[in-house]
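Any read-out appearing in this document is the output of simple, stated calculations on the displayed coordinates, not a laboratory observation. Small disclaimer: the values here were computed from a predicted structure and weren't measured. Cβ atoms are built from the backbone, for glycine too; each structure is taken alone.
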Structure I
Amino acid sequence: MPNDPGYFPHSRADIIQIALAGLTASPKTLPAMLFYDEEGCRLFYEITRLPEYYLTRTEIALLTSIADRAIPDGLRDAVLVEFGGSDESKASILLDRPGSPFTAYMPIDVAASSLAASQARLSARRPGLTIVPVVADFMQPLRLPLFGSPAVGFFPGSTIGNLDPVSAQRFLTSARRGLGAGSWFLIGADLRKSPAILLPAYNDSSGLTAAFNLNLLTRLNREAGADFDLNAFRHEAVWNDGESRIEMHLIATGDRTVHLGARSIVFREGETIHTENSYKYTPDSLAAIAERSGWALHRNWQDPDGLFGIFLFRYQ
């Protein structure tokens with residue numbers, strides 16, 4: 001789960017097409033983008049406040065503690081480009097620090113309404129800041145209107161962990177082209193650690209993560225006319241050590257046939273729908289992906305417990 005989800009609206013036809021592509025595959029999958037309807041966003045923000053879910057509070061504390069060092073010296077009149085910036089709360093830690101070099105902020109997200117709300121909040125608080133929201137899928141190649149300013153990319157929330165390594169490299173390569181020569185990139189990433197710490201963050205004792213995962217089926221029932229029985233599926237989070245990732249699944253508790261669009265989808269007892277991956281990096285493994293994408297590691301920081309890392313890369 002990323003820390004900063006944005007609601008991505010889809011038409012009924014889009015949702016049916018997206019869902020069928022995954023549910024007719026083997027093994028069955030559903031894309032994590034479908035998590036974030038209004039209820040999914042609400043549940044996720046509740047999850048970020050749980051004691052088991054260390055990611056959000058640890059990243060914010062770390063970013064706050066290094067804010068004076070996280071941006072290279074000598075930058076002037078720079079633009080902060082946040083990928084997936086549906087909420088400005090983390091960017092504000094950098095924008096609001098004394099002596100901030102940023103005169104412009106460019107959040108990129110598919111959620112137009114969230115970007116508009118963020119722009120209104122920031123404009124009221126920082127009237128001298130130029131805000132240029134970009135409604136787009138940051139996974140696609142972008143031509144960014146940087147107006148000649150030096151650029152610092154910002155990708156917090158360990159959202160990079162939701163991308164498989166090939167997709168992560170593709171994104172970092174595309175971001176490098178969009179940000180341009182002389183740019184920098186600040187990335188927050190959850191670190192590889194004991195499953196005893198990782199698993200409770202995705203399988204909390206209050207059941208919020210289970211509700212979040214099952215809400216995906218509720219959305220398909222409501223918006224795509226499916227007939228999932230939520231009592232016939234259960235949430236499970238597992239650690240895949242070989243892939244260094246947490247996997248979230250919905251597991252069929254019995255044989256079942258589900259109807260979606262014009263298709264009948266058969267589930268056997270114990271069969272799973274793989275709904276999300278969350279890759280956990282070591283500093284070396286993330287740096288290696290970034291370097292293959294044209295970035296060089298300049299500096300990195302970790303919290304005192306080694307749970308989360310923030311990495312500053314420079315264009316090379």
Structure II
Amino acid sequence: MIISRTPLRVSFCGGGTDLDGFARSEPNGGRVVSIAIDKYVYVTLNRRFDEKIRVSYSEIENVGSVDEIQHALVREAMRLTGVESGIEITTIADIPGRGTGLGSSSTVTVGLLNALHNLQGRSPSKEQLAEEACRVEIDILGAPIGRQDQYAASFGGFNSIRFGSAGVEVEPILINENLSDEISSKFTLVYTGMTRSASKVLAAKSSSEEDKLSKLRKIRDQADMAAEMVESGDLDSLGVLLNDAWLTKRKTSPAVSNQEIDKLYQSIMSMGAKGAKLLGAGSGGFLLVFGESNFREIMESKLPRENRILPISIDFSGSEIIH
């Protein structure tokens with residue numbers, strides 16, 4: 001039996017600039033500043049006695065060949081790694097469901113590839129895992145998504161990730177233990193109570209593509225500022241920057257936000273948060289909230305139970321085989 005563990009991610013600034021249409025046409029490319037977090041997707045593989053394939057996730061598939069698998073990510077990951085039959089695959093997540101804004105689909109893909117390669121006796125590099133996950137999701141399946149999630153899940157840690165015509169470059173941002181602890185105490189995930197398809201949100205067109213382009217350039221500039229703030233240990237400024245990042249992003253497309261999300265955002269800010277933004281493509285998932293160390297308790301006492309509150313810490317390992 002092989003078990004892989006792969007972290008989800010939280011993006012501070014730069015989301016949207018990792019899309020090929022922007023990153024490969026802009027002189028400075030795209031840039032995202034993000035962390036991998038201690039919330040994981042686990043992929044378990046076990047050889048079967050017979051040659052059939054069983055895939056267990058939110059549904060269960062029992063099929064006779066790779067071509068029959070309905071879970072597209074599993075099907076294409078098996079094809080890419082050369083695993084064709086006689087296998088049982090199970091995926092389990094700390095935060096179930098898609099559309100959370102934490103990069104779950106790409107995390108599943110990276111974890112699948114890592115486990116399947118190891119089943120075949122190979123130990124892929126983190127760069128290879130990220131590149132192959134992008135190939136599966138973007139090149140083969142045609143998902144209109146960016147490339148940040150695959151690299152964050154594979155590498156782990158606190159990173160500045162650059163995207164351009166020459167490829168993707170991961171630049172680790174080195175932080176000390178005190179800053180890591182401060183991030184854990186002051187940044188919190190708050191569930192909106194809604195999920196959505198990232199692909200559908202990203203495929204939605206804004207009223208003006210030229211206006212959207214200018215917004216993406218501003219988002220890229222915010223990622224530059226975020227990297228400088230983290231490197232200097234200025235978390236307060238980074239927290240406040242979340243507001244600017246969110247207000248800019250929600251103007252890129254009407255599909256990014258809705259009345260319920262706007263209401264939750266305003267409610268959290270009125271409680272005394274210094275900054276907040278919706279994670280991922282938009283229209284659902286989790287808000288990333290910044291406040292003083294006691295602000296998490298304030299939200300717990302005032303928000304409805306459906307708005308679950310999750311503390312986070314940084315995962316520095318990335319995707320790894322734990323068994």
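For the read-out Cα extents along the principal axes in Å, a value of 59, 44, 39 was computed from one structure; give its label from I, II.
It was calculated from structure II.
When relative contact order in percent (Cα under 8 Å, 6 or more apart) is compared over structures I, II, which one is greatest?
Largest calculated value belongs to II.
Distance in nm of label points 7 Å out along Cα→Cβ at positions 39 and 191 was computed and gave 0.9; which structure, I, II, did it come from?
Only structure II yields this read-out.
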